[in-house]
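Have a look at these structures, which come just after this line.
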Structure 1
């Protein structure tokens with residue numbers, strides 16, 4: 001086992017790499033574990049047009065390559081390994097990857113979240129080429145085109161309503177005959193003249209794999225068993241997200257939907273452990289907000305390390321009042 005680190009970062013998306021850049025520039029010698037999807041969700045994104053600093057679109061994988069190189073240039077040690085277990089109940093904290101145990105005074109968790117997908121081979125083949133799980137990321141590319149949204153909850157209704165700003169027509173495909181979304185979101189979608197619904201149906205296949213772009217979807221009506229083809233130019237999956245928090249269950253306080261609960265910035269329920277990006281953000285889920293919270297986590301970690309050196313000047317740890325206030329937000 002190597003010497004105890006000042007900072008260990010788990011995750012290599014926009015949040016993890018931004019945290020690494022700031023932590024490295026603070027001379028804390030961060031160790032970053034890339035995980036099973038180095039670069040995070042942006043590596044499955046084609047053109048990114050809403051990340052500041054790029055007048056023209058940049059490919060998602062290219063953006064993450066730049067961020068990774070920047071983190072490495074400032075001295076981040078990057079390990080291409082998946083963290084197998086953590087122990088946040090001891091200090092220094094313990095992180096095990098590839099069977100090797102590492103310890104650190106602070107840990108920044110940036111493991112992200114995964115969009116729930118349909119699990120179809122055709123969906124995977126056309127992901128980023130007409131199939132998307134983020135309307136705010138990709139809706140702009142479907143100006144005056146026909147798109148479909150899969151789902152019946154708040155996520156799907158939010159996606160559908162947002163897409164009407166660009167698309168000429170939005171079809172919502174739902175397995176049931178009624179929506180699960182909150183009443184206000186249902187009313188908004190049902191009143192939108194650009195949105196129509198395909199009830200009691202599921203997507204069996206995304207069409208267009210031979211052309212390299214979505215041309216439609218093959219549907220099956222769950223009541224009649226009949227198949228039909230819906231011609232669309234894009235398909236948005238709106239069935240929610242799953243935060244990657246399995247490693248931390250039973251150790252950190254989580255929200256009812258499984259996200260890491262944070263208090264006063266990026267602090268978690270354990271002093272010295274911080275969370276950034278989509279693993280704690282169920283609302284915005286953007287590259288820029290993830291990177292911003294990664295910056296915050298690194299600054300919070302640096303401040304915490306200073307408090308360890310000078311305990312007489314340490315700020316109070318997150319208390320009950322902070323937690324109760326956070327729960328009401």
Structure 2
């Protein structure tokens with residue numbers, strides 16, 4: 001059913017550090033009816049609901065006949081079970097990254113969406129960063145990536161390691177920029193403040209010769225969100241936080257001398273999460289294909305899973321040689 005002439009009924013399941021922002025944005029959309037919010041901490045659900053003039057719901061199953069779509073911002077371990085139940089009840093789902101805790105669970109989500117003709121969008125929010133959108137317009141065969149995503153420690157998303165928590169954002173961007181399959185992965189990582197890997201460094205080689213080096217840390221003293229890539233005649237630097245793109249290339253001066261030309265692209269600041277939710281609502285209304293599909297989410301998860309295995313292999317080799 002196309003909802004072009006009807007307000008989609010939305011709800012948010014999980015109103016922790018990220019989900020509460022979904023609630024805020026939906027509540028500000030004039031073309032959306034925010035039906036309610038759900039959280040295992042019902043007092044928090046009531047607090048968020050009251051602040052945004054909606055209703056708190058104790059059990060997500062109470063939404064089955066009341067909504068057209070939901071944002072699912074619960075711990076990764078619950079993504080598949082809850083997401084599949086929602087899709088089976090013909091509810092469109094925006095599921096926060098990573099899509100699931102395993103490739104088998106991701107496959108089950110994708111199949112449920114296909115079988116019930118539902119929209120399944122994965123919350124890789126950096127796809128909606130204006131700087132990424134600008135960079136996509138000038139892509140011409142990237143050859144080398146250098147990516148850093150560093151964060152100060154916060155007690156959130158500790159159910160997954162830093163690869164699934166932070167690096168997966170950049171994995172998704174790199175995979176969407178490179179038109180080639182992964183040929184080889186080398187990775188190292190260490191637990192620092194948690195039992196899971198908190199800092200990781202990865203080298204990915206693609207079949208077309210492109211190489212990507214990625215570093216992610218959730219135990220840094222500063223916040224860094226930068227992606228740089230080199231392609232024929234261009235050096236491109238993306239600052240996710242500033243939403244800026246800097247392009248350096250070789251140019252010729254008036255006398256024919258070679259010199260480096262530079263131009264910076266920075267438009268009005270826009271909230272990527274708002275752009276993401278607007279895109280989801282549009283897909284729900286028009287029954288369109290979302291910008292970040294379940295298959296996209298699975299591809300990022302597959303590479304992240306391979307990275308986790310490489311980190312384990314490296315750690316085992318290190319232990320065997322001591």
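Structural remarks
- Which of 1, 2 yields -10000 [helix-only ellipticity at 222 nm (-39500 (n - 2.57) for each DSSP H run of 4 or more, over all residues; to 500), calculated]: 2
- Per FRET efficiency 1/(1 + (r/R0)^6) of positions 73 and 145 (r between Cβ atoms, R0 = 25 Å, to 0.05), the highest-valued of structures 1, 2: 2
- Which entry (1, 2) yields the derived value 2, 14, 24, 25, 19, 11, 4, 1 for P(r) over Cα pairs in 5 Å bins from 0, in percent, for residues 17-112 alone: 2
- If Rg/Rh (Cα atoms, Kirkwood Rh), for residues 89-168 alone is computed and equals 1.03, the structure in 1, 2: 2
- For the structures shown (1, 2), mean count of other Cβ atoms within 10 Å over residues 225-232 is largest in 2.
Only the coordinates and a few stated rules stand behind these numbers; no lab work does. As the structure is a computational prediction, the values presented were derived from the model and not from experiment. Cβ atoms are built from the backbone, for glycine too; each structure is taken alone.
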